Structure P
Amino acid sequence: MDFIAVDVETANYHRGSICQIGLTTVRNGELQGTETLFVDPQVEFDPFNISIHGIDAASVAGSPTFPEIKEKLRSKMSTLPVISYGAFDRAAFALADDGRVETPFLADHPWINAQTIVRRAWPEHFAKKYNLRLVADTLGLSLDHHDAGSDAEVAARAVVMAAEKFKMNLEQLIARTKQPIIPGSYGLIKYEVGDEVPLAGEVITFTGALALPRAEAAKLANELGAGVSAGTTKKTTILVVGTQDCSKIIGDKSSKHRKAEDLVSQGQTIEFITESDFSAILAR
């Protein structure tokens with residue numbers, strides 16, 4: 001079983017603001033090593049992102065920009081199927097490349113969402129909750145969460161463990177993801193999690209003024225497999241940040257935004273994306 005697991009960290013809420021990339025290579029079911037690259041995103045670092053991954057402008061000073069290394073990355077990643085834990089790493093590569101998620105960084109190349117494999121390998125643990133920290137703790141894997149290299153390595157190890165459990169190769173694992181999370185069980189979830197339904201299994205909360213009417217944004221999110229929550233809750237997995245009405249909030253972040261940051265500080269996994277990133281996913 002051969003593949004490359006990838007993970008990215010970003011400088012701010014724009015998914016294309018990649019500041020660190022982790023790549024773990026697996027050949028014949030054995031980890032061959034992990035490469036971690038710092039990237040100069042040439043944008044401002046948000047203090048909240050810094051508090052999560054510890055990377056700031058000084059950390060990436062002198063590092064190459066994404067355009068400067070993208071062909072090297074493309075060459076390395078195109079040699080093997082690519083795995084990432086969730087759909088947002090693939091979107092980040094596309095946005096960093098040309099600003100459009102609808103033009104994939106590696107068009108027509110196998111890119112597998114490891115969540116689809118993990119949830120089916122251990123449905124008793126991950127049918128409903130499957131963030132990477134929970135997976136690492138449950139499977140006994142060491143994780144320096146939000147270090148791209150460590151995240152990529154844990155995703156790779158989890159997929160290898162799933163293959164060993166099922167006694168399957170990667171192609172067979174992928175075929176397994178087309179089946180229900182629990183064999184013989186239907187109606188457990190409304191959507192299968194996969195690239196065909198890019199937001200499947202996610203719960204989105206919108207905050208701030210949106211260009212789209214809120215009801216229309218929610219409808220579009222539903223069509224791509226996501227649930228929508230009116231407020232930030234322990235079920236929220238994505239916060240879509242629109243233009244803030246500063247007269248209604250403290251500082252420059254809404255109450256939903258601040259609550260999401262509080263939940264993340266308590267260990268919950270929430271992706272923060274801008275409305276433009278959300279629109280790019282819709283256009284995919």
Structure Q
Amino acid sequence: MAKFDVYAEVTNQIIEALEQGVKPWECPWQTNAAALPFRVTGDRYRGINHVLLSLKAWAQGYRNPVWMTFKQAKDLGGMVRKGEKSSLVVKYGTFEAKEGAPEGDADAKMRGYLKAYRVFNVQQIDGLEDQFPTPDEAEPLNTRPIEQLSHFAANMIENMGVGFEEGGDRACYVPSLDKVHMPELSKFKAAELFYSTLFHELSHATGHKRRCDRTNEKAGSKFGNAVYAMEELVAEISSAMMGAQLGFQPGHIEDSAAYVQSWLKVLRDDKRAIVKAAAAAQRSADYLMEQAGEIAEAA
């Protein structure tokens with residue numbers, strides 16, 4: 001029997017969704033609060049687990065955000081219904097390599113690994129309805145007034161120390177100037193789209209060496225190549241993670257089939273790419289939320 005490849009399994013799930021026209025990090029988070037998945041302990045799932053479980057919640061119509069293992073359900077007095085299928089999540093860890101690392105280099109000796117395990121949504125479990133009630137209808141995300149998103153964005157720009165300029169017809173981040181350019185708000189069909197696009201560009205800005213430092217990963221980036229596609233993945237997922245938490249609908253002014261095809265190529269060429277991108281996106285989203293001050297704390 002072939003050994004289970006957790007990276008390949010995760011990547012295949014994302015590729016399948018993209019091929020069906022679904023951006024796994026975005027579509028599920030548009031309306032349903034169950035797209036903010038929680039462990040039974042109350043902790044939020046993060047990184048690639050956030051992406052995988054919010055996608056599954058959307059695909060299966062789950063309204064409850066709580067997930068747990070078979071054993072956790074049993075320990076709480078519940079029972080997974082016969083025939084229910086589990087969902088994949090992963091745990092990241094490190095181990096010390098015995099060979100191949102220079103003497104005295106402790107960091108070089110550490111190697112990362114992914115371990116897969118399976119969880120079930122509360123709606124797949126009998127006996128836990130009182131402990132984890134499921135709403136009769138899908139609860140909407142905690143949406144915020146545009147004025148709050150504006151305040152949120154202003155806080156981020158000021159606290160990041162990034163340049164910002166409105167005008168023209170293109171939204172972009174210019175690394176050499178450390179500046180975000182945005183079309184004026186009036187150019188957008190809706191104010192929400194302006195802010196979701198701005199958060200996408202600010203996610204790019206987190207890659208600056210003074211922030212989350214993705215300078216090495218972004219070296220040699222140009223439109224259409226793997227480096228560019230990877231950075232776009234990070235910004236897309238980062239913006240969507242903030243959208244899920246703050247209640248705005250993700251969207252990007254330059255979305256196109258070309259982007260999707262470039263992502264598919266990256267994922268097919270490197271089975272670890274989506275896990276790396278989701279981890280970098282989580283760091284980016286965490287950083288941006290920290291810059292928001294009191295708004296982030298209330299989210």
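FYI, it's all coordinate maths here, none of it is from the lab. The structure displayed is predicted, hence computed values, not measured ones. Cβ atoms are built from the backbone, for glycine too; each structure is taken alone.
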**Comparison of P, Q by FRET efficiency 1/(1 + (r/R0)^6) of positions 10 and 146 (r between Cβ atoms, R0 = 25 Å, to 0.05) - largest value held by** = P
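Comparing FRET efficiency 1/(1 + (r/R0)^6) of positions 130 and 154 (r between Cβ atoms, R0 = 25 Å, to 0.05) across P, Q, which is largest? Each step should come with its number before you reach the end.
On the way: P: 1.00; Q: 0.05.
Top value of FRET efficiency 1/(1 + (r/R0)^6) of positions 130 and 154 (r between Cβ atoms, R0 = 25 Å, to 0.05) goes to structure P.
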**Asked** From which structure (P, Q) was helix-only ellipticity at 222 nm (-39500 (n - 2.57) for each DSSP H run of 4 or more, over all residues; to 500) calculated, if the value obtained is -13500?
**Response** Q
**Item:** Structure from which 0.65 was derived, FRET efficiency 1/(1 + (r/R0)^6) of positions 82 and 266 (r between Cβ atoms, R0 = 35 Å, to 0.05), options P, Q
**Value:** P
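Tell me which structure, out of P, Q, gives 3.5 once distance in nm of label points 7 Å out along Cα→Cβ at positions 122 and 162 is calculated. Don't skip to the end; give the middle numbers.
On the way: P: 1.2; Q: 3.5.
It must be structure Q, since only it matches.
Output the label of whichever structure in P, Q has the greatest value of distance in nm of label points 7 Å out along Cα→Cβ at positions 66 and 178.
Working: P: 3.2; Q: 4.5.
Comparing P, Q by distance in nm of label points 7 Å out along Cα→Cβ at positions 66 and 178, the maximum is at Q.
One of P, Q was used to compute Rg/Rh (Cα atoms, Kirkwood Rh), and the answer was 0.98. Which one was it? Can you show the working numbers first?
Working: P: 0.94; Q: 0.98.
It was calculated from structure Q.
Going by mean count of other Cβ atoms within 10 Å over residues 50-57, which of structures P, Q comes out largest?
Numbers: P: 16.1; Q: 26.2.
Between P, Q, the highest calculated value is found for Q.
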